[in-house]
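These notes open a run of structures that come right after.
A short reminder: the numbers here are calculations on the coordinates, not readings from a lab. Because the structure is a prediction, the values reported are computed rather than measured. Cβ atoms are built from the backbone, for glycine too; each structure is taken alone.
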Structure I
Amino acid sequence: MRGNAYTALGWLVWLVGKKVVHRKLQQTRIKLGAAAIVALVVAVGVAAAARSGSEG
């Protein structure tokens, strides 16, 4: 019976841990997506400034 209790406890810990990891990954994806958009906007701005500077 003791083995079954450990199995049930392990299963419960696994479920809770899986939910926590999934939530943290979701938050990280949002932050990475926002950082990628900012980097893209900066890169486009630098490229546009370099292009307009070389024409003048």
Structure II
Amino acid sequence: MKNGLLIHYLIGISAFLLAVTAVYFIQQNQANLISAGIIAFAGLMIAITQYLIIKKKK
């Protein structure tokens, strides 16, 4: 594994977990739909870009 890929893996996994947690928060409390939705969307976008970076570097 290349040196920089480990950082991208960690960022991607943590961003995905952040998005999953935000979606769970939306299910539990619908009042904060906008803010949790923005967090979920941002987490998924970060996870997708990290995946693309990893795919490009391999």
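Laid out as a table, the results:
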quantity	calculated
Structures I, II, by distance in nm of label points 7 Å out along Cα→Cβ at positions 11 and 35: label with the highest value	I
If helix-only ellipticity at 222 nm (-39500 (n - 2.57) for each DSSP H run of 4 or more, over all residues; to 500) is computed and equals -30000, the structure in I, II	II
